[in-house]
1. One of P, Q was used to compute Rg and Dmax of the Cα atoms in Å, and the result was 18.2, 54. Which label is that?
2. Given a computed value of -12500 for helix-only ellipticity at 222 nm (-39500 (n - 2.57) for each DSSP H run of 4 or more, over all residues; to 500), which structure among P, Q does it belong to?
3. Work out relative contact order in percent (Cα under 8 Å, 6 or more apart) for each of structures P, Q, then name the structure with the largest result.
4. So if we calculate distance in nm of label points 7 Å out along Cα→Cβ at positions 45 and 237 for every structure here (P, Q), which label has the highest result?
5. Here semi-axes √(5λ) of the Cα gyration tensor in Å, for residues 53-132 alone has been calculated and equals 27, 15, 10, so which of P, Q was it run on?
6. Can you say which of P, Q returns 0.95 when FRET efficiency 1/(1 + (r/R0)^6) of positions 189 and 253 (r between Cβ atoms, R0 = 30 Å, to 0.05) is computed?
7. If we compute distance in nm of label points 7 Å out along Cα→Cβ at positions 13 and 221 for structures P, Q, which one ends up with the highest value?
8. From P, Q, which structure was distance in nm of label points 7 Å out along Cα→Cβ at positions 157 and 205 = 1.4 calculated on?
Structure P
């Protein structure tokens with residue numbers, strides 16, 4: 001079924017104890033991250049969406065309890081001259097995660113069929129070809145054992161306008177907003193066309209899109225973190241590593257008798 005962004009504009013406020021639910025999800029995501037580390041799995045989580053949609057807030061809460069040595073957040077801006085001189089995917093190949101790492105892209109290779117299309121930085125032949133190139137690239141990552149999660153955060157024009165206004169009026173948030181935000185805002189209809197074309201061509205069985213209604217920040221954060229946790233958890237064994245018997249022997253000599261149980265915490269009861 002084709003994704004229609006108007007289906008994600010209710011903006012219903014989060015019902016329930018937000019802080020409690022967030023903590024539960026972050027604890028779950030922490031265990032999932034450790035599972036990726038010990039089982040040497042890798043994953044890519046990419047975020048697309050409107051300016052001021054809340055992508056940064058979601059990423060901040062997603063990674064709050066992760067070991068910083070085993071994940072990287074890549075904020076994607078305009079390509080450098082070196083990157084422009086190569087295929088548009090080159091700069092993303094260089095940022096792919098190694099084993100037991102997770103790479104988070106704050107904007108991504110979808111710039112080819114969004115901003116580059118709308119702003120005229122890519123020719124029609126280039127961005128039309130981009131759909132196939134992106135699908136092939138993503139299929140390669142999945143076939144090579146990488147978990148790929150694609151999140152799109154949607155907001156209405158009214159919500160975006162209020163957040164842009166709040167940023168400008170708040171002295172310590174003004175740095176987040178620039179001329180590009182308002183240039184993009186003026187072309188919202190063109191971006192909507194590009195977004196719906198993007199979904200139609202790249203919402204594949206191998207790499208599906210998850211759209212988040214971002215009009216209520218708390219509800220959006222909970223929905224995004226749960227979707228990511230569900231997707232990551234299905235691709236990694238949720239079992240802790242076995243202790244090396246030699247480590248146990250040395251530890252008991254140093255620390256005394258250890259109470260080493262074989263049971264794991266009940267994952268079902270701890271899921272967010």
Structure Q
């Protein structure tokens with residue numbers, strides 16, 4: 001059982017309310033998805049934000065995790081209506097277990113054809129097996145996918161190179177029967193993030209926006225088809241929203257300083 005500490009819940013509610021207000025102020029009426037990045041934070045913190053009604057807030061349902069095993073453990077412990085995002089570096093060995101988490105909503109770090117193919121294969125197998133064993137229950141949905149683009153060109157960063165490499169991976173994801181191509185994601189250079197404000201445009205965000213437009217043209221997607229931009233974190237989310245981001249991934253501004261991985265607990 002996961003318990004919620006009332007004092008901690010009140011602090012988290014206050015912090016997410018402040019972040020949501022900042023998002024709304026910059027978004028100017030646009031619907032910008034907030035993914036609360038709960039990596040290395042206990043499931044208790046997540047549950048506090050899923051059930052914040054006593055503080056007059058709507059439930060927060062989109063949560064991001066960087067580690068596949070941690071995501072799987074929290075998904076087992078916590079309510080099924082949570083919409084999980086895997087936002088960490090994706091390894092081929094993660095794909096099978098991730099694809100079989102029923103309420104995994106999005107994988108935001110797909111950067112190779114092999115990983116896309118594995119996610120498609122295993123999600124398809126999971127949907128088929130679930131439908132056979134529980135024909136009266138709604139089957140898990142296709143996996144939403146963000147293709148990660150290395151907009152900064154840093155060797156330490158994951159992601160496709162802008163241009164043909166990005167276009168071809170997006171084409172493959174679009175064609176995969178058990179995946180839904182949701183859009184593009186970048187992390188970008190730290191120095192550019194720190195310097196980003198609504199008035200000072202981030203070069204990485206400019207590049208991602210250009211890649212989105214290129215993919216729309218090259219894949220011949222119609223005008224009614226929207227491809228998301230997932231860009232912006234705690235340091236730069238207001239500037240990212242000003243540049244058209246549809247999703248921001250915010251962790252420490254909501255949850256506070258993270259413990260080391262060795263000290264982190266799944267449940268307190």
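Nothing in this text is a laboratory measurement; each read-out follows from the coordinates by a stated rule. No experiment lies behind these values; they were computed from the predicted model shown. Cβ atoms are built from the backbone, for glycine too; each structure is taken alone.
1. Numbers: P: 20.9, 70; Q: 18.2, 54.
So the calculation was done on Q.
2. Numbers: P: -14500; Q: -12500.
The structure behind it is Q.
3. Comparing P, Q, the top value of relative contact order in percent (Cα under 8 Å, 6 or more apart) belongs to P.
4. Values: P: 2.3; Q: 1.3.
Checked P, Q; max of distance in nm of label points 7 Å out along Cα→Cβ at positions 45 and 237 sits with P.
5. On the way: P: 27, 15, 10; Q: 24, 15, 10.
For semi-axes √(5λ) of the Cα gyration tensor in Å, for residues 53-132 alone, the value 27, 15, 10 is produced by structure P.
6. Working: P: 0.00; Q: 0.95.
Derived from Q, not from the others.
7. Q
8. Working: P: 3.9; Q: 1.4.
Of the structures listed, the value fits Q.
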